[in-house]
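These are the structures, in structure tokens.
Computed from the coordinates by the stated procedures, all read-outs in this text should not be read as laboratory data. None of the values given here were measured: they were computed from a predicted structure. Cβ atoms are built from the backbone, for glycine too; each structure is taken alone.
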Structure I
Amino acid sequence: MDETQLPVGPAYWRCIESKVDNERSCYSRFIISPLKIGQASTLGIAMRRALLGELEGACITSAGFPERINHEYSAIAGVRESVHEILMNLKEIVLTAHPSAAQEAYISIVGPGKVAARDIVLPSSIGIIYPAQHVATVTRKICFSIGLRVEGGCGYRRRNMVEYQKGSFPLDAVFMPIRNVNYSIHCFESHSGGIMKEMLLLEVWTDGSLTPGEAIYEASRDLANLFSPVPRSSINASTHGKKYA
């Protein structure tokens, strides 16, 4: 960035680049400046952790097949993909809602033909970002059915194999709508008095269920809410009656 374009005065956010690679990949680059020396690192670490760990999302967390299937590498008669490949395709589906409780969904079609995310019957409150996402290919005239479980949450949850039953398979749950976050810190000399200042450059990639700008807003709101419930009276009460040397 040209030094003449560096912000002066109070610190503020600004989006300097934004692009959409496809339905499931949005990117934006932000700057916040000017900051005092040391503030950019504090803000960058906090925002990155909030973006990756605090934002809510939804995904498919288990899939059940009516056929008697012993393990996920089994084949289904009349279906080109193995159970494992179908599960991996289901993990790629991006959902838009944040359900507070687990929801049920299903696929039920008669082949032959290709099965895509658009064939999933979902509750009306849940949407699909990329309906063309491939799920399976049915090669014969059979009824292909899968029962699905959709949950909302934050971060990442490894599948619990204790919940495994024959024909039903838990999935690793990637709830976070953020695909990646990078930040860098740049120092510059302010125009007034030659005081050194910092600029934070923050890059955010999302899965398309929300924009990077919306993600920044939600993450900053979550961080602010951590401190808003701390009234002065409670802090004073905690030290009341104590004497310090």
Structure II
Amino acid sequence: MTTLQVYTFAPAWGLPSTGPFALKLLAWLGAEGIPHTQVVENRADKGPLGKSPWIERGGERMGDSDAIIRTLAAERRQPDPTQARTAEEACAQAMRLAFEERFHQVLEWELFVHPAGADGMRDFLRTVLPPLVRDAVFASLRRHFRRQLHARGLGRLTPAEIETEGRALLAMLALRVAEGGWVSPAGPDLPDFAVWGQVAPLLHWPMRTPVAEAAKADTAIADWAARVAAAGGLATRRAAA
């Protein structure tokens, strides 16, 4: 059988990748028991859609984590994991979309715009990029995310308003997963892995950004995140502050 290769951004902060959508894909593959090999590639433009993650298998290349998961699930004659079939599943999928769309913007803002996050990201890039280009790459990335976040609306908010939005989404997650619960109604499934992919970097990175600090302080979220990582067969550890 041809080996499934999963191309992701580099590991960091005790996580197998810095990419939230790569974390989702890796956790889902692990939970489904699908053999794969992770390949680190920090240049997303090498992928078929110009973004990370992507897969390669027997000459076939595919991007977009949802498209990859739908395709692999169909090959296993499983229902589409991105769709809802009950009201409870609809709630779980709605939370998945809220975190992959709006919370993802909060993550990007804390990582590239907030001073503490930007300093930490600059330091990380210095460990994976050649000295001659690393500072220029970071400056280019920061300009890119500032423009993108402004265009999508979140970047037009004040830092306090962005923190409020991030905390509100975390509060919804904490209510959903309290007392051993899951985002998905029947135990860990794609919505859990997707939301975990967005939250895990904030739980693990050492930078003291406000929404990340709120996530780390919530014991229900921390407990759920550990259970999701275990369900996906992923070994994680907190980075040193």
Structure III
Amino acid sequence: MGEYSKALSSFERSLEIRKIAFPPNHPNLASSYNNIGMVYYSMGEYSKALSSYERSLEIHKIALPPNHPDLASSYSNIGSVYYNMGEYSKALSSYERSLEIHKIALPPNHPDLAKSYNNIGNVYNNMGEYSKALSSCERSLEIRKIALPPNHPDFAQSYNNIGNVYDNMGEYSKALTYYEKDLEITLKALPPNHPDLATSYLNTGNVYTKMGEYSKALTYYEKAQDIWKKSLPSNHPHIALVKRNIENMKKKM
């Protein structure tokens, strides 16, 4: 938690200086608001993150041409906040706006396009539109296979998201296959206490729970908990979630 408060303090001090040094709609101010939003987002304080990201977007709209990649990033960040708040139609709208800009501003196999398709796929998945979700996530994976080296962390994200869709469709063996691919890359690509590694363990645990393999599920949940306790603030929603999962597994065993 201390690292987040230090980062927030630093970014807010930077914003104060930039407000004095630059005109009110300068892109550097947008960058400051974006950085503050990122810290709040990482802390799980989504309404504060949204406020900062929207301020950044307002400045970008004034300061930049309409199809500038930084505008796409702003829409994507806002989409991610809405996604985590469970406001999926708003998230979809923001992510689609980001994709529209990326299609104009970037070459067809740019990694940021893959990210846009990936985000849209996640929203459709949570809205229960699984065929649309699979289509978007697979498009994202196709671009990444062209644009990125084979063990890049973004592949793990693609495999994870396709696994999520199959998981929600009740196709647990397919889901497990994709989650295992995700975990294999994540273990190679990220440091041992990275929060994304915990997400991989959580998802694998969830599939084992649905398959009735509770002891395996518990092992994965405990691995996720260990990482999140080290890498996230103690009041982060992910920590409460995995704690509930562990308690439920112990009751079932």
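If distance in nm of label points 7 Å out along Cα→Cβ at positions 53 and 69 comes out at 3.4 when worked out from the coordinates, which of I, II, III was used? Going label by label, the one that fits is I. If log10 I(q)/I(0) by the Debye sum over Cα atoms at q = 0.09, 0.15 Å⁻¹ is computed to be -0.37, -1.08, which of I, II, III is the source? Working through the options, I get structure II. A value of 22.0 for mean count of other Cβ atoms within 10 Å over residues 29-36, calculated from one of I, II, III, originates in structure III. Taking helix-only ellipticity at 222 nm (-39500 (n - 2.57) for each DSSP H run of 4 or more, over all residues; to 500) from the coordinates of each of I, II, III, which one would give -27500? Going through each structure in turn, the value belongs to III.
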